[in-house]
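Have a look at these structures, which come just after this line.
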Structure 1
Amino acid sequence: MIICFGSINLDLIFPLPHLPVAGETVLGPAMRIEPGGKGANQAVAAALDGASVVFAGAVGRDALAEDALRLLRVSGVDLSRVETVEAATGCAAICVDTAGRNLIAVASGANLAARAGQVEDELLRAGDTLLLQMEVPVAETAALVARARAAGMRIVLNLAPAADLPAETLAALDLLVANEEEAAFLAGRLGCAPTAAALFGKLGVGVVVTLGGEGAEAATAAGLLRVPAAAIVAVDTTGAGDCFTGVLAAGLDRGLSLEAALRRASAAAGVACTRPGTQGALPRASETDAASR
């Protein structure tokens, strides 16, 4: 089972001819509304890949909340640990250009009210997986990591968006996932190169660095791994990292080797990039199976 502690947003998606620069207004033809949030995206990706997922987070008492939770419900994620609070439901404005690149602004809202205590000790079981990202309060994430480590769980954290974590929290992880920008942020803090091998050397925990069209590299005590990216034409890369991390966690949770889980995660993220949107673009297990062949 996977316990996912993280963010829930409603995404406002603006397809544009190009991404705006400071002070520029760019007109687009339409706007789409989809459920999002890095935590929710991870949870849906893992559930669609066959994992049993429990989600802990927070939404507001507003009109956005039900739409933000819709695909979590449809995907079969257990939402019994999601709290409703007085703050507004998290919301993101996502601009996507014709090459699939994005520019994102997030209003955290209720996500800042997410608390580690929403996950009771009885739910933290040895052999299960705790899945995390960085869109809820760092102190709460750190507290939950410490409890999960004491319980013997597998802990996977996506350092997105990049932010500082206590050294003891980083040391307690089983696997840290970062893209190139996030790896560079962490490497700057640690004083090393932004590679999986260098970060593993500093942290002593497994590190996966995603490299966009170049695939992904991983470093663990067992050595180095490199997996290629899927050969695709990207339509929208929004949520691709969340898809990768969610499917990676699902694979590890059901006993795949790291290499097999990485290959499956890369295939799933490739499928997601060929479709517009965030949670609506995430593939089902059968689609990932087909893309993995």
Structure 2
Amino acid sequence: MIIDFHTHIFPKSICVNRQDFFPGEPAFRLLYQSPKSRMVGAKEIVMSMDEQGVDVSVVFGFPWRNAEIYKMHNDYVLDATTRFPERLIGFACFDLDSETAVKEAYRCIESGLSGVGELAFYESGIDEKCLELLSPVMQLCRQRDLPVLIHTNEPVGHQYPGKAPIKLEQIYEMAKRFSENKLVLAHWGGGIFLYSLLKKEVGDVLKNVYLDTAASPYLYDPQIYAIACKLVGREKILLGSDFPLLKPDRYFKELDDAGISGSDRAAICGANAKRLLYL
């Protein structure tokens, strides 16, 4: 079973009139103001999955500030999982700084969504205020044994739209504070896994942390797969394409180039996600 753990879908109203959703949403404008930034709906992602040989995708929306928009978007994700129950698994997404964020998390989980994410802090980094806002959502997901997917990125290197001012110590503090949660860090966790070589504390802090591979072909050399397998274990790595940013076949090629074993590849491309999601 091939599972893509990191994809985005949008209702048609947003796909065809994205500019109408820019006011009051600086992060959305930043990431989607270019016509080259693709958006797709549920039908389109399932068609692509058929083409790419992907069995199941985890789908989510965008962390909108406007509560009415994120409720509408989460409803679309819920509807998509109902229309394609064997193919799509939905996560709830919202801006944590919204007054109704926690209520929305409860609503979406009670309605059948399977986790929360991709939560992002594009403007602030993961500061103390963000950790406090995260706490009640983390508590809910810990009680329900559901994963939470957080946007992280490397703190060095080239700049690009959506690269947040996140520090490694912020990622580490988040993992430490919520060490009992099943935490999925997007984009290889910003490289935090390299510190698994430290002898003290880090192993315990990262015990429930998973890394997804979203945007890896844009960011890292293919050898990162073999290095990550060695440092944290293949069981902690999840295939995530960030579709429609990239198609899964780009990742399949990089896995070939990385020269990892068939069993490692099987774990990354589906077995780990299957276990995490209780499929």
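Of structures 1, 2, which gives 16.8 when mean count of other Cβ atoms within 10 Å over residues 231-238 is computed from the coordinates?
Structure 1 accounts for this read-out.
Looking just at distance in nm of label points 7 Å out along Cα→Cβ at positions 71 and 199, which of the labels 1, 2 belongs to the structure with the highest value?
By distance in nm of label points 7 Å out along Cα→Cβ at positions 71 and 199, the leading structure of 1, 2 is 2.
With mean count of other Cβ atoms within 10 Å over residues 87-94 coming out at 22.0, pick the structure among 1, 2 it was computed from.
Matching structure: 1.
Out of 1, 2, choose the structure whose coordinates give distance in nm of label points 7 Å out along Cα→Cβ at positions 7 and 255 equal to 3.6 when calculated.
1
On Cα Rg over 2.2 N^0.38 Å, for residues 159-214 alone, which of the structures labelled 1, 2 is highest?
2
Every number here is computed from the coordinates shown, using simple stated rules; none is lab data. Note that the structure is predicted; figures quoted are calculated from it, not measured. Cβ atoms are built from the backbone, for glycine too; each structure is taken alone.
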